[in-house]
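The following blocks contain the structures, represented as structure tokens.
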Structure I
Amino acid sequence: MDQLLIRGGRSLKGEIAISGAKNAALPELCAALLTAEPVRLANVPRLRDVGTTLALLRNMGVQADWCAQRGEPGDDAVLIDAGADVQPVAPYELVKTMRASILVLGPLLARLGRATVSLPGGCAIGSRPVDQHIKGLQAMGAQITVEHGNIVATAQRLQGARITTDMITVTGTENLLMAATLAEGETVLENAAQEPEVVDLAEMLIAMGARIEGHGTSRIRIQGVERLHAPREPHRIVADRIETGTFICAVAATGGDVLLKNTRPDHLDAVLDKLREAGVQLETGADWIRVRGDGRLKAVSFRTSEYPAFPTDMQAQFMALDCIAEGASKVTETIFENRFMHVNELMRLGANIEVEGHTALIQGVSGLSGATVMATDLRASASLVIAGLVAQGETRVDRIYHLDRGYDRMEEKLRAVGADIERVKA
């Protein structure tokens, strides 16, 4: 099993190119199931979850390959061809490590009229039930049962419906959005997620011939069409705002000066506001952010919520900043009930944190010291890397397969801007 070995204390200086967003790539790979024509995606990040999704599609009989492996141009391009005899079954062996596997359910049901999808797994950060997906598809006329750990769904043709989810759910919005593109009549999704990744998926579907309005708001209208086609040009996956925010925190923590390229500052307003409040110097353009950390940061309190508020996926990374900032701060997590599992690991490095229910109380310390720590989920692992970059001595981050699920060669990008970090065998 791999570890990251970090020798802290170095400022980061240089340039980092941001990869495509994991949370856009996964639904967009699944969206290719909606057409029999070959779909090409560009700016696809090299992630464990992307590899799992490609394996899942291949298991269904879909051709799913990196274009470079086919001798075609584009190191970050993928071809998905679901025109063959697609087997609409997503087995437990491929679904158990990734909750996003549920995203094949809507496209398979809409195009083929049937699907069997194992109940998904993923990071153990809290309950993310799939009942909203099921209720929405049932409202569109699907017959669905849960048998032996599998969702078994059938439909003649889905029918448009007005669907109001009990909570804001990103994957639920995405699944129902994809299903509605081929449904008969109009579907209205109320209480829809507004994340940039949802908007990017909608733009891809529109390029495939879907009729969608209101994406990026809480009400999305979809007029169903008979069939979809491949986009005329490869769809380019939107920049990863969470990877961007993670690197900003790393640069700020180390007092560095780094230009982040190929990103979208307008997707990070809530995070950038808090970073400026902490004393981080930021300059932004249409597709770049320059980050400079100068002196000790100020502690900043925040509360996670749905987009466009402060994202839960940035909570752990920002907490690492608060751990070494001047003063006290309070972090309130409202999305996932188990998303403070990184706290004990940060404390092993010398952080001063107390947890009271869904709130963490942090007293900043002047420095951290290296230790061996264990990643418990994807974003927790990123917070431990940030803490390790500023800690004195050596830090070993164990179980980094979590990190590989959502960050495209993080250690290579950090090493290129001056970090002393390497991947080693445990």
Structure II
Amino acid sequence: MDKIIIEGGRQLHGEVRISGAKNAALPLMAATLLCPGKHILHNVPDLRDTRTMLNLLEILGAKWEKVGETTLHINSDEVDKFEASYDLVKTMRASVLVLGPLLARLGRARVSLPGGCAIGARPIDFHMQGLKKLGVSLTLQQGYVEGAAEDGLQGGTVYFDVPSVTGTENILMAAVLARGTTIIKNAAREPEIGNLINMLTDMGGRIEGRGTDKLTIHGVQKLKAVEATIIPDRIETGTYLIAVGAAGGDMTLTHCNPSHLPSLIEKLRTVGLEIEEGDTAIRVKRVGPLTSVDIKTMPYPGFPTDLQAQIMTLMTFSKGLSVIHESIFENRFMHVAELRRMGADIRVDGGRAVVNGLGKLMGAPVMATDLRASASLVVAGLAAEGTTEISRVYHLDRGYDDLVGKLKGVGAEIRREKE
């Protein structure tokens, strides 16, 4: 197991290239199961989660080849297995995304329930309820969801009580090959879903309502293999923006899409950062003291829950009180205890955290609890006084492509060692 050691107090200057989005790559990889042929995916990030998805695709019968650093060729001609075992699903909850494609193509699926998660319950009830509306017979047996559509999938109306990203994606992939028309109401609107819709449309799918909370899918009889490009990772982009706010400096992020982060950019400008947006690049500069702001996480286009831990860390370097309300996941304040070890003054009351910004943190040994909490501790370590050691950093490998290398390239004193 590895740890990351950071000598704090170095400003960040230079350029960082943003990788493809983990949360876009995984559903696009799952979508290659929908039809035979050789699919080509560009801008795929090299992450623990994408490697896990490749292992799952291989078990289901697909073959793949990596071409260059970020391109994957996935051949799904021989997909004939329909089970995603617990051994794989337990390491990556997004494995449940194969449920819809397998039902659409093979008429059967057996996928392990994902189980618990450090940041709170993320049940697949939304997926199951939606698939039942499409004529799928579902049972729960020995920790597995078993689905069958003996007569094929039939279009229906699916309503989500709360917008679900993976739920929306699973229903989209199932409905594109269903007979008739499917309507998804209160659908999630994240850019990653738009990326999937573009791919499904290129495959021959008929989908209306991209970017809205109502999606209409007119089922087709067959699809074709396509070439698709993963969108830039907006959470990686946001993490580096926040890192400059905490540590100081002047950084340009390339190969990104600033339009995917409207709420974060607005907040960071309020905090006091100078931000210049281009079509595929963004420059961030810290020019003075930080102003405290309040945050409430919301479904897109609201403030992303995946940036809540990072923005909380930034608020510890401000002066004054900041209230952060987490409305998506009920247990996503596990990083608070570790920030307190570094001197942060944070009080948690249910789904709210009150940060009394003291303007500084002190380096300390801390432990990562989940992917985004890990990123928040890296941000803290970059700006803290002294040395920070972060253990259990395998969480970071799930969602950040070469984080240590990228930060070294802009002046951070950071290294990775075996514990």
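Suppose you compute FRET efficiency 1/(1 + (r/R0)^6) of positions 158 and 294 (r between Cβ atoms, R0 = 35 Å, to 0.05) for every structure in I, II: which one lands on 0.05? Traced to structure I. With mean count of other Cβ atoms within 10 Å over residues 166-173 computed over the structures I, II, the top value is the one for II, the highest of the group. Taking FRET efficiency 1/(1 + (r/R0)^6) of positions 310 and 374 (r between Cβ atoms, R0 = 30 Å, to 0.05) as the criterion, the largest value within structures I, II is that of II.
Thinking of I, II, which structure, once Cα extents along the principal axes in Å is computed, gives back 63, 48, 42? Write out the running numbers ahead of the final one.
On the way: I: 63, 48, 42; II: 63, 44, 41.
It must be structure I, since only it matches.
Out of I, II, which structure matches 2.0 when distance in nm of label points 7 Å out along Cα→Cβ at positions 54 and 398 is calculated? Only structure II yields this read-out. Determine which structure produced the value 25.0 for mean count of other Cβ atoms within 10 Å over residues 230-237, calculated from the coordinates; the candidates are I, II. Source structure for this number: II.
The numbers here are math on the coordinates, done by the rules we state, and not lab data. Just so you know, these numbers come straight off a predicted model, no measurement behind them. Cβ atoms are built from the backbone, for glycine too; each structure is taken alone.
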